[in-house]
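A short reminder: the numbers here are calculations on the coordinates, not readings from a lab. These figures come from a predicted structure and were not determined experimentally. Cβ atoms are built from the backbone, for glycine too; each structure is taken alone.
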Structure P
Amino acid sequence: MDKKDREILRLMQEDASLSLADLAAAVNLTPTPCWRRIQKLQAEGVIQKQVAICDARKLNLGLTTFVTIRTSQHNEQWMQRFVDGATSIPEIVEIYRLSGDADYLLKIVVPDIDRYDSVYKRLIRSVDLLDVSSAFAMETIKCTTALPLDYVQ
């Protein structure tokens, strides 16, 4: 991956709706070579997909909750039930398996505490959990989907 590929990625992470002509001009290429580079980045899995990023508040999703989960069961059957249950809940928008004290971290977006409680109840119906701890975001300081490109080799 060269400097032009990184610049294409930087621009696309900023605004994936840029036209091919505008993107090509911004990186000093004509549209055809720029398009080929984008196709290659997609084929290699560097660009996984292009999405619209919505404003959660304008969709009445003003409460962001980070939930840490601990389990006493560390087996494939439990994990599959947990993954199936958690991924089926649309309000759970991110799930991470962790090292350290907590086993999982979930990011949940809902309108209010009552809706969070509803998500919590759906989650605990899917599997037995040892401990669930919730932290409600008071303010978003930084939120980006853009990945740093300084480490590409």
Structure Q
Amino acid sequence: MSLAITSAHAADFQSMLSLWERSVRATHHFLSEDDIVAMRPEVAAAFEAAEYIGLALRVTRDGKGRVTGFAGTMAGTMAGKLEMLFIDPECAGRGLGKRLLTHAVTELAATAVDVNEDNPAALAFYRRMGFAVASRSALDSAGRPFPLLHLKLRQAA
């Protein structure tokens, strides 16, 4: 089965935000309800500002056109940083994450990603995909007490 990865459009943002929230609830068990509610507007703002901040947003869709996953990779001065990758929990285990990450690496030159230290499944996924921990931060990018692991794509031998 062929899977198209296309650019996201403003009409996709609400679906993407809903998918983000479902995915976070399914995978980010270290976040409280208050944390998720507080982060939701930040994620929505990133979608809205994507064009202006150099965030390339890509989506996958099911046969009905419903967004099933998305990724966001920075361009410009932050080029090569995968900022987000989320899959609809109903679609987990079908290779969407692998396809989106491969697209981000091969088409958008992604070589770095941050992962919450308390999300071992995501860390294992990125390690399987060729990333290695390069450093750690005690706080997330917004200064919250959610440690981040900064991963870099290993160089091919």
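Can you spot which of P, Q the value 2, 7, 15, 15, 12, 11, 12, 11, 8, 4, 2, 0 was calculated from, given it is P(r) over Cα pairs in 5 Å bins from 0, in percent?
Only structure P yields this read-out.
Given structures P, Q, which gives the highest value for FRET efficiency 1/(1 + (r/R0)^6) of positions 48 and 112 (r between Cβ atoms, R0 = 30 Å, to 0.05)?
Largest value of FRET efficiency 1/(1 + (r/R0)^6) of positions 48 and 112 (r between Cβ atoms, R0 = 30 Å, to 0.05): Q.
When relative contact order in percent (Cα under 8 Å, 6 or more apart) is computed for each of P, Q, which one produces 28?
It was calculated from structure P.
So if we calculate distance in nm of label points 7 Å out along Cα→Cβ at positions 56 and 128 for every structure here (P, Q), which label has the highest result?
The maximum falls on structure P.
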